[in-house]
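In the part that follows, the structures are each spelled out as C-alpha cells.
Computed from the coordinates by the stated procedures, all read-outs in this text should not be read as laboratory data. Quantities reported herein were computed from a predicted structural model and do not represent experimental measurements. Cβ atoms are built from the backbone, for glycine too; each structure is taken alone.
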Structure 1
C-alpha cells in the first residue's frame, strides 16, 4: 500500500504533494487499476494533517480521472499512467542510485541534486547537448 509523506521544504501545498505521490506511483506501476488508496482517516493519522487536505487531494485525483471514490468503501485507482512495471526499470533505478551516491560524495545536498536533475531533464527535452 502507498505510504504518503510530506516535505515541508518542497514549496508545494500538502494536497499537491499527495497528488504528485499518487501520480508517481501510477507512473512507476506501484499503483495499478483497482488498487485502493489509503483512507482519509489513515492518511490523517499517519501525517497529522487536516482531513480536508486529504479530501482535496483525492478530489483532484478524481477530477484527473485517476481514482474514483466509493462511498463507505474507499477510493480506488481507475487507470494507470505507466506503460511498464517498476520491475522493468530495475537497471535504470540501479544506475540512478549510483548517480545519487556519486552526487552526495561530490558534496551535493538534496536541493542541489534536484536542481541538477531538473535542469538536465529540461535540457534533454530541448535537445541541448551537455
Structure 2
C-alpha cells in the first residue's frame, strides 16, 4: 500500500509531517513504513520534535557547513545557473537521507518519545515537495 504526501515549504528548514505518517499507518497492524522524497534538493530526517531550537540549529549548521555558491568558500562550484542555493542543496541532500524506514506495531510508528518525521528543505524559495510512503 502506498500514499503520496505533498509538503509545502517556505524556504530552508525542517517541516514536520509525523501526523500524516501516523494517519497513513493507522489500522495497518505490524510492518514497516518506508518514506522516500522525490526530489534532489531536500532530504528526510527523524529529529527531536519538542524544542524548535533543534530545528533552527540544524538549519544553521547545514547552512554553515555548505554555504550558498556565491560564498567565496564555494567558488569551485560550476553548477550555479539555478541560483546560489541550488548546488549546495544538492550537496546537503547527498549528505542526508532521502529515504527512511520506520517499524510499525499495531498501526503506530515506533518512534521514540521526542522523535518526529521531517522533510528538510534545502532551497531558499517555496516548494511543493512530494514524499511517497509505502507500508509492507
Structure 3
C-alpha cells in the first residue's frame, strides 16, 4: 500500500487529491496551519483531518512513499526539511498528477466556461459504456 503525507492538506485542490488517494486505498496523512470548510468536514469524514494545526516533523518517516507539497508551504517548513533529510521524494501537485497519469490516456478539458459540465458529461458516458477510468 502506498503511503503519502500532504504538507498543506487543507487546500481546495490538495484535500481533494488526498480524498481520492484514500478512496484508492492509499495511506494518507497530512498537516496544515489552517483548514476551513468544506475541506475540514470532508477530511474529518475520511478520517484524515489532522488532530492539531501546525507542522510536525515527527509525522515524517522513512516509510513514506512521498510528500505532496502544497503551494503555501515555505522552503523552511520543518516537515519538508525532515523529508529532504530522509531522502523522501517530494512532489508538487502537478508533478504527482503527472506521475500518476503519464502511462494513461488523458482527457484534458479547458476553457473559460463549462469545464465542470463537460467533465460530468464525459464521466457519465464513460460509466454508462463500462469504460474503466479514474
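Below are the figures for this structure:
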| item | result |
| --- | --- |
| Distance in nm of label points 7 Å out along Cα→Cβ at positions 35 and 107 from the coordinates reads 4.0; which among 1, 2, 3 | 1 |
| With helix-only ellipticity at 222 nm (-39500 (n - 2.57) for each DSSP H run of 4 or more, over all residues; to 500) derived as -7000, matching label from 1, 2, 3 | 2 |
